[in-house]
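Pasting the structures in now, so scroll down.
FYI, it's all coordinate maths here, none of it is from the lab. Because the structure is a prediction, the values reported are computed rather than measured. Cβ atoms are built from the backbone, for glycine too; each structure is taken alone.
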Structure I
Amino acid sequence: MMLLLPLAFSSCESLHPEMDITMETDFSDIIAAINSSNKSLAEKLALIEAALQKGLADNQTAMAQIRQAVASLSGTAEEKLAAIEAAVKAQTTSLEAKLALIEAAVGSGFADSAAAQALMQQAIAALGGTLEEKLAALQTAIGNQTSSLSTRMALIETAVKDGFADAMSQRDLIKTALTSLSGTLEEKLAAIKLALDGQGTSLGTKLALIEGAVTTIGGIGLEAQVQLIQQALSSLSGSVEQKLGAIQTVLESQGTSLTSKIGLIETAVTNGFADGKTAIGLLQTALGALKTQVGGTDESLSKKIDEVLADLGTLSTSLTTGQIAQALAQILAAVQGQTDYSQTLADIKKALEELKNQASMMPMADKGLDDSTLNLTD
């Protein structure tokens with residue numbers, strides 16, 4: 001979704017001193033310079049950014065010119081990618097301008113998601129200054145609307161992988177990206193869904209985006225949240241085992257909240273990615289990650305986690321996949337908006353106690369071990 005915003009690039013980096021760029025008041029002269037075969041891609045990108053800074057172009061015009069500059073590249077695919085890499089490494093333009101260039105390269109078919117990530121790594125590496133100054137440049141680029149939300153999320157993930165941002169910084173960057181979205185709630189959700197469909201970010205980053213959207217945008221209820229998680233899961237490629245592996249990775253991580261993890265497990269069950277037996281194992285993984293995160297700093301919370309894990313072990317021999325899915329849905333509804341892990345664990349324990357009571361009242365004939373009955377003792 002392309003949004004118009006005058007003076008979109010806000011580079012704090014000056015144009016390269018060796019470049020002789022004369023800005024004309026007539027934008028047609030700038031277009032002619034951009035289309036010139038005598039200028040490198042880096043020089044053309046600098047011209048486009050300078051036009052934005054002087055108010056001679058808006059977001060849409062700038063992006064069109066960047067696409068045109070990429071499309072006009074000559075030579076082999078390797079030579080074109082080399083020209084893009086050189087522009088990304090140059091010190092003549094801002095990170096947000098380079099991000100727009102990378103998006104144009106992907107759109108033109110010169111770069112896949114892996115190549116785009118490598119280009120983003122090079123763009124970040126080209127940043128000068130202290131870590132704080134680099135984070136400030138990231139904030140500016142992430143808050144800029146010239147590139148899509150999907151591209152900006154890929155930049156955030158790259159920054160985290162490369163050690164420029166931790167989990168807290170990631171949340172701040174995602175908040176910046178979401179805050180920059182304009183339009184109605186439906187339009188914002190459309191941009192988020194488009195980002196969730198993209199292949200350039202991991203499932204964990206997509207869940208972080210959903211978490212950020214719920215807390216930053218507002219008006220996103222439980223039903224809409226579950227739909228977003230479903231969309232993130234649907235974007236996964238590969239076999240069922242590979243998809244479960246991606247889910248497992250998120251559940252083992254420290255960067256995703258327990259509430260989001262429960263939502264992910266519930267959605268995985270209802271969408272056929274996991275049966276009841278697998279769901280219990282996934283919930284145990286999520287709780288185990290929380291216990292590791294707590295460590296020895298909160299013995300009371302650690303004890304509550306152990307109690308819930310014990311209840312899960314007891315119930316695993318008598319619950320069906322349908323009952324597990326129902327319990328997860330009830331737990332997810334109960335823990336919405338909670339930040340207190342103690343209360344979240346209490347709600348989980350309450351739901352499991354209710355299930356235990358239901359299971360104890362089931363006739364023995366209904367407890368036969370069929371395909372949908374859980375039995376983790378085998």
Structure II
Amino acid sequence: MTTQDLLHAGDISCVASLELMDLRFGHIADLTEDLVSGSSRVRREGAREGSVMAEYEFGISRDLPWTEVLVAPSMTVRDEATGDVQTWAMGVYLPDLGDFPRIGDVHAVTGYDLLHAIDVRIGESHRVAAGDNVLDAVRDLITDSSQWPGFSFAIGFGSSSETFAHEVVWSVTESVTYLQVANEMLALAGYRPLWTTRTGEVMTERATLLLDKPPEWIVDGTAEGGQIGDGSLVKRDIWGTPNVWKGVERSPGADAIPTEGSGRFTLENMSTGPTSVETRGRKVHRIITTDAADSDSLERVVRAAAEEDVAASTKIVLDTPPLPFVWHQTRWTVHDPKLGMIHVPAVVRKWSLPLDQDKGRMRSVSDRLYKVVS
């Protein structure tokens with residue numbers, strides 16, 4: 001079954017399965033037989049300036065020692081008309097201890113995104129030196145065996161040429177976490193925050209324009225079988241959305257003052273979408289400080305930030321059949337005249353998906369993408 005087949009399938013059945021693994025992703029046991037039918041659900045929350053986190057909720061018929069283990073659910077979908085079957089991995093999670101009921105034997109457990117392992121207070125100052133490689137510094141931080149004994153992150157990103165332009169120090173405070181430091185390192189070099197793949201790898205990527213990525217699928221409200229349900233809607237909120245972005249290099253040089261084209265890049269949204277200067281009649285500014293290596297990198301960071309800010313002003317909330325192919329920042333086209341969306345480019349920010357309910361519905365929130373032109 002291809003993804004396009006699933007989009008057009010009529011009667012489908014869904015089955016969840018669950019694998020128990022050790023902290024190094026080694027197989028321990030298959031817990032599928034112990035899963036309570038209809039209890040499995042994955043939620044993935046959106047975040048534009050922080051890491052996207054996922055949660056997996058499930059019920060299980062026996063209590064287990066959930067410490068120092070991982071759980072990895074998957075979802076199998078069958079098209080009853082054709083007999084086609086497809087299975088999707090649905091992430092790897094750190095489970096909590098679960099609820100222990102007084103009556104009955106159903107234990108409710110929540111599994112948390114692997115990034116929660118590093119979303120803890122750092123406990124000491126952290127320093128990177130001028131010239132240090134950015135991705136190497138992030139990798140060293142989150143794979144420090146002294147901090148995470150017995151736990152091994154699977155790193156999905158490779159090396160890069162970006163280095164820190166100057167020394168950066170994070171002091172010990174109540175709020176600073178390893179995840180925050182890692183994401184701030186990445187932001188200084190024009191990378192997106194960390195996220196995890198379906199198989200538990202930790203990833204990042206350069207902050208390029210989402211609109212430049214081709215749509216992976218089309219969700220069509222006019223298609224036979226009704227891909228988009230009547231509970232769908234469009235939310236519009238322009239409050240506080242910037243329409244002028246100024247990117248400034250943190251350290252353009254000794255005694256240097258950033259000027260346009262030399263340490264500073266300005267982008268104005270004069271006419272695109274409901275938050276433009278012309279539509280609102282005023283300018284709303286945002287300042288972006290970065291360690292961009294050159295003028296091209298600085299412009300790329302600013303344009304990516306502007307695209308995400310403008311997109312957040314129009315949210316498309318879709319009620320659909322289960323679509324397990326959706327994951328991190330899935331790019332699709334939404335077509336539904338009833339919503340006023342005619343072949344609109346969008347990116348999925350968050351979603352909630354039942355893994356084993358034949359009549360279950362998926363809820364997703366997408367940001368409409370606009371091309372911001374000065």
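Work out percent of Cα pairs over 36 Å apart for each of structures I, II, then name the structure with the largest result.
Top value of percent of Cα pairs over 36 Å apart goes to structure I.
One of I, II was used to calculate helix-only ellipticity at 222 nm (-39500 (n - 2.57) for each DSSP H run of 4 or more, over all residues; to 500), giving -3500; which?
II
Which structure, out of I, II, was distance in nm of label points 7 Å out along Cα→Cβ at positions 136 and 224 calculated from, if the result is 3.5?
I
Looking at relative contact order in percent (Cα under 8 Å, 6 or more apart), point out which structure of I, II has the largest value.
II
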